[in-house]
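*Asks:* In what follows, structures are represented as structure tokens.
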Structure I
Amino acid sequence: MEAKAIARHVRMSPRKVRLVVDQIRGKPVNEAYALLQFSKKGAAEPVGKTLRSAVANAQVKSQDEGAVLDVDDLVVREAYVDEGPTLRRWRARAQGRASPIRKRTSHITVVVDTRDN
């Protein structure tokens, strides 16, 4: 049973989020929860929310099919981060100049699947 969740326009740079996502890829869901809960990275919060959403989607999908799903059997099959739109801002610099500031955003995708696949 495969289920997916996507968090779009997360106000965090993809490079920072990928550090967290790389840690949970391929892990059982309960182990991924533990890693995210004790991670010091700020990106652990939106990644954890996306993971919980994917698990909830899997539970709803299994209920619709009339099957019983045990959360302990779920594994993070895929987890990746794409770059979202960049907000462009300007910062005042010396001698009347301006320099750009790029506020980057991310799209986080988490796919969970049962172990036996």
Structure II
Amino acid sequence: MAQEASILETFPNPHPHRAYIIEHIVHEFTSLCPMTGQPDFARIRLAYIAGERCVELKSLKLYLQQYRSRGIFYEDVTNVILTDLVAACSPRWMRVRTRWTVRGGIHSVIVAEHGSREGG
């Protein structure tokens, strides 16, 4: 089941001339392990320098909640979220960092980026 990225809404950046960093932290993210069907838990840190549009938070929350029933690997979910957010708001720069709870004694952190903070 693919996520419905069209649920993501945006609004005009009130300061498009300034390269300021917007950061949103999601403390409770859940998806399913595609191998076992068991839940995986993560904390997501989304940071970006907006272009003309900013991500609206309620729609971001609803978008992320769709992953609760999707079997997807850590690496994939991090990159899919980045791809969908970049498509929705066309930021100058964006980073999605997922920090997953320990499983089998291994702690995973996945980071995906778009664009450059330089020249923003």
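*Asks:* Computing helix-only ellipticity at 222 nm (-39500 (n - 2.57) for each DSSP H run of 4 or more, over all residues; to 500) gives -6500 for which of I, II?
*Replies:* Values: I: -11500; II: -6500.
It must be structure II, since only it matches.
*Asks:* Can you spot which of I, II the value 28, 20, 17 was calculated from, given it is Cα extents along the principal axes in Å, for residues 54-101 alone?
*Replies:* Numbers: I: 68, 18, 13; II: 28, 20, 17.
Matching structure: II.
*Asks:* If distance in nm of label points 7 Å out along Cα→Cβ at positions 38 and 78 comes out at 3.1 when worked out from the coordinates, which of I, II was used? Display every interim value, and only then the final one.
*Replies:* Working: I: 3.1; II: 2.1.
Attributed to the structure labelled I.
*Asks:* I, II: which one has P(r) over Cα pairs in 5 Å bins from 0, in percent, as calculated, at 2, 12, 22, 24, 18, 11, 7, 3, 1, 0? Let's see the in-between values first.
*Replies:* Values: I: 2, 12, 20, 19, 14, 10, 7, 5, 3, 3, 2, 1, 1, 0; II: 2, 12, 22, 24, 18, 11, 7, 3, 1, 0.
Going through each structure in turn, the value belongs to II.
*Asks:* Which of the displayed structures (I, II) returns the greatest value of distance in nm of label points 7 Å out along Cα→Cβ at positions 6 and 70 on calculation? Kindly include the intermediate steps, with their values, before the conclusion.
*Replies:* Working: I: 3.3; II: 1.6.
Structure I gives the largest value of distance in nm of label points 7 Å out along Cα→Cβ at positions 6 and 70 among I, II.
*Asks:* Where does the value 29 come from, among I, II, when relative contact order in percent (Cα under 8 Å, 6 or more apart) is the thing being computed? Walk me through the numbers before you get to the answer.
*Replies:* Working: I: 42; II: 29.
Clearly, the read-out refers to II.
Read-outs: derived from the displayed coordinates by stated rules, not from any lab. Everything numeric in this text was worked out from a predicted model, so none of it was measured. Cβ atoms are built from the backbone, for glycine too; each structure is taken alone.
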